[in-house]
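Multiple structures follow.
Just so it is clear, none of the values below were taken in a lab; they were calculated from the coordinates. Note that the coordinates shown come from a computational prediction; the quantities given were computed from them, not determined experimentally. Cβ atoms are built from the backbone, for glycine too; each structure is taken alone.
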Structure I
């Protein structure tokens with residue numbers, strides 16, 4: 001992984017090579033991509049993705065329907081009104 005930056009924009013922590021998980025909405029479909037190479041802040045965990053990785057992800061997402069998913073996830077959905085009701 002090539003370095004993106006040396007410091008986190010949020011906490012000024014040092015970035016170390018690691019991975020992150022991306023959740024991307026394409027219309028009504030949620031796509032989850034695990035183990036994406038990124039620079040990860042050692043203080044807050046914020047992940048920074050290089051331009052190269054971002055470009056490759058964009059290409060994959062444009063053609064994701066051609067690939068078989070690793071697995072399907074059941075994801076619950078709640079309305080804000082439901083989650084903000086007083087107990």
Structure II
């Protein structure tokens with residue numbers, strides 16, 4: 001059951017990234033772009049989670065997963081700060 005949930009989480013974050021980036025290309029609103037890029041990073045995090053928990057069980061990818069998620073969220077935070085200043 002957990003494998004299914006990991007996969008659904010990865011697909012959901014990928015769908016969010018696609019929808020946000022598609023909305024950005026239609027409206028050119030920069031916050032949509034940064035949110036979409038953040039969700040691309042979160043999708044990568046979820047794919048690494050699937051790889052870590054399902055396929056490569058003998059290798060610990062938790063540090064890499066956390067680094068990817070942290071980078072994606074820091075990018076979104078910095079973009080929010082930049083957009084609020086304008």
Just checking, which of I, II has the largest value of relative contact order in percent (Cα under 8 Å, 6 or more apart)?
II
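Suppose helix-only ellipticity at 222 nm (-39500 (n - 2.57) for each DSSP H run of 4 or more, over all residues; to 500) works out to -5000; of I, II, which structure was it derived from?
Of the structures listed, the value fits I.
Kindly point out which one of I, II the value 0.45 was derived from, the read-out being FRET efficiency 1/(1 + (r/R0)^6) of positions 27 and 67 (r between Cβ atoms, R0 = 30 Å, to 0.05).
Value 0.45 for FRET efficiency 1/(1 + (r/R0)^6) of positions 27 and 67 (r between Cβ atoms, R0 = 30 Å, to 0.05) corresponds to II out of I, II.
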